[in-house]
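I've put the structures underneath this note.
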Structure P
């Protein structure tokens with residue numbers, strides 16, 4: 001992740017829905033979400049890891065409106 005690009009990004013709240021059997025909903029505060037290989041990766045505005053999910057357990061995700 002490019003720290004210079006992320007440094008000016010505002011933090012957002014993302015909701016991540018996990019697949020069955022857990023059907024859990026996780027709240028993540030991050031500036032950016034992206035898919036890297038087999039993972040959904042969230043980074044904060046400093047470019048540091050905020051959360052990491054294995055794609056095979058993720059049903060979907062979205063960002064909450066401000």
Structure Q
């Protein structure tokens with residue numbers, strides 16, 4: 001039971017981190033939309049990613065930085 005509770009807590013924390021990353025990305029895209037598109041979106045879509053895939057990759061990079 002304890003292992004299950006720890007797993008749920010870990011998954012909840014991961015969701016919160018993703019929401020925080022999304023909030024940061026949303027703020028950046030709203031404050032500086034042209035810069036956000038030029039630095040983040042265009043390089044990824046130029047490599048063949050869809051907009052949705054590019055955004056998912058950006059969120060993941062904020063969630064799990066190197």
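Derivation of every value follows stated rules applied to the coordinates shown; laboratory data play no part. A quick note: this is a predicted structure, and the numbers were derived from the prediction, not measured.
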- Item | Test item: Cα extents along the principal axes in Å calculated as 48, 26, 20, pick one of P, Q | Q
- Origin of the value -1000, where helix-only ellipticity at 222 nm (-39500 (n - 2.57) for each DSSP H run of 4 or more, over all residues; to 500) was derived from one of P, Q: P
